[in-house]
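K.L.:
What follows is a set of structures for review.
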Structure I
Amino acid sequence: MLELKNVSFAVDTDSGNLEIIDDVSFTVRDDSFTVITGPNGGGKSTIAKLIMGIEKPTSGKIIYNGEDITDLSITERAKKGIGYAFQQPPRFKGLTVRRLLSLAAGSTLPEDECCSYLTGVGLCSKDYLNREMDVSLSGGEAKRIEIATLMARNLGLAIFDEPEAGIDLWSFSMLVKSFKTMSSDKHNSVIVISHQERIMSLADEMIVIADGKLKNQGTKEEILPTLMGEFTQECDFRGRDNK
């Protein structure tokens, strides 16, 4: 189980101290599919980076499986079974996709297992197994391969930061199924940062972050209709302004 307890995060700017995350507390239970959503610039990705250890809270605690991991490094958190997929995946010249999947799994994977992970993210294994994870890949291809590496790991918690960006509709459908499989079949907790209604509709729990604060948390049945209602009202308001 993951717990954020009164977590805040601020940065120094020329204008003074800027609060990015303000006293946020929530729990992500085991074996759950949780979607964190909210407006752009509201702090969603920062929350994900705080959980992974890419950023360190100014105050508050992050508890994972009963252990305070607030001060642990990214490497230490990864060893405890936390994985993170970036919005912009890193590139590795000279490292093939097949080798990268094996490194993620911690042992040499047979070809058929590598193929299943690539197929799960909408890539033809014959075209990608022996390609290098370098700049020759498009942004969407690199992102799908990175997601496949998380699927190859034995994770307790997998975090995906806006995985739909740069993904075509066909591949997106396969990704949605793969995320749900990770949480249901592999018994992983999955956190997805997303605006996509289709991803939100699969969530066990939803967390709404806006202006650096926790605005709401609950099941998709509780949260999604409210979000859709707010969106409709905003569109109607803008439509009246443009008349």
Structure II
Amino acid sequence: MSTIETTPADTEALYRLTDVTRTYSAKGRTVTPLTGVTVEIRAGEFVTIQGPTGGGKSTLLQLLGALDRPSGGSLLLGGTELSSASNRELGRLRAEEIGFVFQGFNLIPTLTARENVAMALVPAGIGAPERSTRVEEALAHVGLADRGDHLPGELSGGQQQRVAIARAIVKSPKVLLADEPTGNLDEEMRDEILALLESLCAEGLTLIVVTHDSAVAKRAHRRLRLKSGRVTEV
């Protein structure tokens, strides 16, 4: 079992993972992408997760995002045990408390930037007036107040990722989970997106980033490495 010591901080742990395992069957064999993971991530931290392909990074991110459940152990988000929470509660957490950003942006090409951001508020049942206000605030927060009417194809890669970040933060989540958020960007755009993410973290947002880029990882408060289903701290 791999154990990560908690970092000294005045903030409370947002995530507490204790002996978390994940197994599943594939082509007649048992696969174990996570083995006895024990780690705490505190509110407001910027944490990166690195490791080889197939080492369990995506599986861990899915568990943290309430998209999957552990096969064993305890996974707490705040006071909610994700391993035993109802599907309805997991859906609420995804809609209200967890933001997602992906390498491929995952924007709907036929919707404007404004409409893409607004889509994140639909599951929360937020009415049109408040939804409009929050969308405009989110776009302004990422420096795209004047790009709301543009389609994704009319925006640069960096601007598309900013729209994706606006979509993630518009619901005021507690944590933002990012899977290779700078993987499709050049170095200049990578640094701009990193600066934006760091500014959001400085405002109190917990940031957990899966990355292969050491330049990204070096800017985090903490660096975790996941290999063969086990976590160590770099």
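K.L.:
Could you tell me which structure in I, II was used to calculate FRET efficiency 1/(1 + (r/R0)^6) of positions 83 and 203 (r between Cβ atoms, R0 = 35 Å, to 0.05) as 1.00?
P.N.:
For FRET efficiency 1/(1 + (r/R0)^6) of positions 83 and 203 (r between Cβ atoms, R0 = 35 Å, to 0.05), the value 1.00 is produced by structure I.
K.L.:
Taking distance in nm of label points 7 Å out along Cα→Cβ at positions 123 and 147 from the coordinates of each of I, II, which one would give 2.5?
P.N.:
Traced to structure II.
K.L.:
Quick check for you: by volume of the Cα convex hull per residue in Å³, which of I, II is greatest?
P.N.:
If we compare volume of the Cα convex hull per residue in Å³ over I, II, the biggest value is for I.
K.L.:
Ok, one more. -9000 is what came out when helix-only ellipticity at 222 nm (-39500 (n - 2.57) for each DSSP H run of 4 or more, over all residues; to 500) was calculated for one structure; which of I, II is it?
P.N.:
Source structure: II.
K.L.:
Also, I was wondering about something else. Quick check: 3.2 is what I get for distance in nm of label points 7 Å out along Cα→Cβ at positions 99 and 179, calculated from one of I, II. Which structure matches?
P.N.:
I
All of the numbers you see were taken from the coordinates with simple rules; none came from a lab. A quick note: this is a predicted structure, and the numbers were derived from the prediction, not measured. Cβ atoms are built from the backbone, for glycine too; each structure is taken alone.
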